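Novice: There are structures below to look over.
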Structure I
Amino acid sequence: MIAKILLVVAFVAVAVAVGIYCRRHTGTVDGFILGGRNVGPWMSAFAYGTSYFSAVVFVGYAGQFGFKYGISATWAGIGNAILGSLLAWWVLGPRTREITHRLGASTMPEFFGKRYDSRALRIAAAAIIFVFLIPYTASVYNGLSRLFGMAFALPYDACVIGMAVVTCIYVVLGGYMATVMNDFIQGIVMLLGIIAVIVAVILNNGGFSEAIVSLSQIPAEGSAMQGPFVSFFGPDLFNLLGVVILTSLGTWGLPQMVQKFYAIKTGPAIKQGAIISTLFAFVVAGGSYFLGGFGRLYEGQIEYAANGTPVYDSIIPTMLSTLPDVLIGLVIVLVLSASMSTLSSLVLTSSSTLTIDFIKGNLIKDMSEKRQLTWMRGLLVVFIAISAVIALFQYHSSVVFIAQLMGYSWGALAGSFLGPFLWGLYSGRISKASVWCSFVVGVGLTAVNMGLALSGGVPLIASPINCGALCMLISLAIVPLVSLVTPAVPFQIKPPTPDGAIDREYDRELAQEELASANAGAAADV
């Protein structure tokens, strides 16, 4: 117990010390929310990875999908590494860094407002982020309850309040730089913790070969496959594919993930960050889902609901309960790291978005930089408090609305933003109407499907995971299709800046569009 307490106390002390150290970077709005756009590749990559993989993934998703699909759940981790990390950095990284800098955009709604010359789009995007990020933030606490109860016999309330207070202190003090610096430290803990836990769990089951043999003898409900949980694609390939798409492609349209590209240095930092982020995802995400794949070996020990359904959040804690105390302490710090890094990223995104894209210029016309910083710090405290209250309310009541909403949040956010953001970076032929269509489809399909499910009706798509994946694919398709028949909004950006220039191909495209516009104007004059 002493070892476990010391590990947690040391972790908290380091987090707060980093927040105090990073106060010197928070004198401007750009410094507070983007670190002055000068964050190196290692910190950016670890910030991306730790924001990506929270306790929801390690405790919830790994346990649930590992139990359902066995070892094949590892494909979700591989997809997170290749599609959600490597390709995201290659495709979005350089373009996002340059275009947002030249547009002068600090948030995703601000990008939409300036890229598509629409104040209404900016406000709508800010509203979508607020509605779907706050409940998602509350879910980050859920992975802590069982682990802290197992290790310290602490009530859930104390875990939530303690984590909220520590996160609030270091983010309010140090802003984005405190977040990414702590993310780097927390990322190292996550890497070491995942490797240690996998080795320990496999050894507890007689070694890798013995664990695989035992797992191969367990049948899957409704499947005639022999050894389904050790097969290459598992007992349910279609739904496994939905998990891969949602958890991998979703990062391309999530504001708290994309914002990491706003802040990174130009030049080789993005290429270096892509490699680091991918390796991190392979270990953390791949390791988490691989670990969850052995959950079926604990069928007789996990908790079950009254209807006989497994309580998925109990699977990983049950697997870990047999580990040595020191290793359990490391796992506690691992989950605390994953949760706090994601929480800090979410509340920083929410507060900056609400301040810059909604309050500034709408509720308060003339808002100085100092006043913006005050509002953002105040809203950080408010958002952390709201998320903690929601988490406590949901835990102590029979209300499951918040918990169910979490399954839809990624689909609604990425389903609304993915197409307009990706196509808007690369093409000057995207229309304002296509962005509205994507917003309506992403939020509309998610809300209708969720409403039918919560009211006891038959949802349009049975699985919220598949619903979210479909929203993303529709967003990617609908934006260019609608843009073919509606007026385009060309790029309206400042010339290249000294700290980086956009690639030559894009410069040529922009020049051609300007020349075509000039020729059209000359022809009209004639």
Structure II
Amino acid sequence: MKKLYSFLLFTALCFTANAQLSKTMTVSGGTSVSIATGTTVTADNVNLKSTSDKFSSLMLDGDLLKDDAVTPTVVNYDRYVNVVGSASNNGGNDLISLPVKTADATFGDLLTYSADGGTTPNSSIIVNNPDPSFDTVYAFGPYSNSAGAYINYDEIIDGTVLLERGMGYRAATNNGETIRFTGTVSKADETVAITTTFTGADYNYWNTVGNPYPTYINAQVFYSENKDQLDVDAQAIYAYNSGTGSVSGFGTFGNFTIINDLTNETVNIAPGQGFLVAVDRDAIGNEIVFTQAMRVFSGTDDFILGRSDNQSQKLRLKAEQGSTNFATEIYFNDNATLGLDPGYDAGTFNGISSNFMIYSHLVEGNTGRNMAIQSLASTDMNDVIIPLGLKTAQGQQVTISIENSTLPAETQVYLEDNQSNTFTLLNSGDYTFTANTAISGTGRFFLRMGTATLSTPVTEANALKLFTTEQTLFIKGQLLAETQVSVYDIQGRLVLTSILAQGSDSNNIDASGLNTGIYIVKLNNEKQELTKKVIIK
């Protein structure tokens, strides 16, 4: 049998016949190895390496066994994990998954794994709490949609928690290093349970999942296989990029790179890469599946380094506040409408609260969901008004500008501020203002697009959204003045009133005192007015 040196220098290596290797084979970052069906390779250990931008890949369709031709080879994957965020570096954690594992691997086991024979275990590499009273708490754990935060596992309390293939985990290292995973390679389809939690006012449907294979997977194949399990407002892959992609181009929003039918379509998901998905709470099965068919032989890097732009007609609008920036994007294509287009529209990540952001609301059929990406028909580029939302604190100076655009030169983009009654042609310059009150919601800003010069614009009559859930009345959108809410029954009798504060953007009114039936709700202030029929159940 052919014997190979233990360190592979080729960018790709395929085994199509039986082979025996030296006791340990090491595959460097950026190298891809394939063991074909019908091939048996024997080795005691296989060490897969990675760096911040290069990941080794092992495509296992044949057999990888020890010398006894029965026991599976121990496969180690030294997976690069981003440095923890601080004021002095550009880190910010990572989302990862287990590319290899043993059947009963626990968090306690993970802490003991070591790439240098025990001298430097993972417990010395993964960040732990510097307080001696809590130094058993590590920056490693999944996202909890019931808590609305990432969990940090405690070695004492969570040491026996079983780690799962296909689960995503938030992690961070002290200096930007690799942590070791040990076990066997999965040769099966893998499923991971997904959940939603009702938090009292809304559902939190975010879950962390991740590539369970030591090879790349095709993001579009994963997306296509699982899209029916994803929320229609956020039918996409949300990949944490540590903020490094926030100013790199289309498809990135704050700390997230979004992958759907419009953006980042050519991305391959790296081995051991985690990401977030928003689950459809009405989906059947409540599982995300990773299949062998998703695997691809090679790729480039992880989400933190970003990807090339999609060159369709689109607009990227950026808001800046000091050194912080956030973006929202508008796309124009022949497959979209003014309403919700699953797979083409994508909401913002709302699993953790953000202090500064810009977003849009759907032009039609708006339910108050903040959109990172809104896709419209190509013909809408000639005449459309898009509600914009902004979140910023009082006293902050904010600049709104066009960061990038592939729109035709004749398309004019105006920003309307109906509080200051101004219209700014963003094609020619930025709009800067200082918030005299905290802003959170829609109602103040609109994006007006067309091919003719804006002359006498008509203020948008209404950016407020009103809807009910059982016995609660919800009013979404920023109120520009103190607002009276009046509720009438179908005989026209006033049955409920309420006063809402100026500047508020999310109001709930208890309607449990009303009987089940149809009602007319009127919202009115000196600048806004809305009347809508609702059903109280």
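Novice: If FRET efficiency 1/(1 + (r/R0)^6) of positions 272 and 472 (r between Cβ atoms, R0 = 41 Å, to 0.05) computes to 0.90, which of I, II did it come from? Please report the intermediate quantities before stating the final value.
Specialist: Numbers: I: 0.90; II: 0.45.
Computed on structure I.
Novice: A value of 4, 19, 30, 26, 14, 5, 1, 0, 0 was derived for P(r) over Cα pairs in 10 Å bins from 0, in percent; which structure in I, II was it taken from? The partial results should precede the final answer.
Specialist: Details: I: 4, 19, 30, 26, 14, 5, 1, 0, 0; II: 4, 17, 25, 23, 16, 10, 5, 2, 0, 0.
Answer by label: I.
Novice: If helix-only ellipticity at 222 nm (-39500 (n - 2.57) for each DSSP H run of 4 or more, over all residues; to 500) comes out at -23500 when worked out from the coordinates, which of I, II was used? List each step's numbers first, then the result.
Specialist: Details: I: -23500; II: -1000.
Clearly, the read-out refers to I.
Novice: Matching task: 28 is the computed value of relative contact order in percent (Cα under 8 Å, 6 or more apart). Pick the structure from I, II.
Specialist: Matching structure: I.
Novice: Could I ask something else about it? Suppose you compute distance in nm of label points 7 Å out along Cα→Cβ at positions 264 and 288 for every structure in I, II: which one lands on 1.3?
Specialist: Label of the originating structure: II.
Novice: Hey, another quick one. When distance in nm of label points 7 Å out along Cα→Cβ at positions 136 and 328 is calculated for each of the structures I, II, which structure yields the highest value? Each step should come with its number before you reach the end.
Specialist: Working: I: 3.3; II: 4.7.
By distance in nm of label points 7 Å out along Cα→Cβ at positions 136 and 328, the leading structure of I, II is II.
The numbers here are math on the coordinates, done by the rules we state, and not lab data. The model shown is predicted, which means the values in this text are computed figures rather than measured ones. Cβ atoms are built from the backbone, for glycine too; each structure is taken alone.
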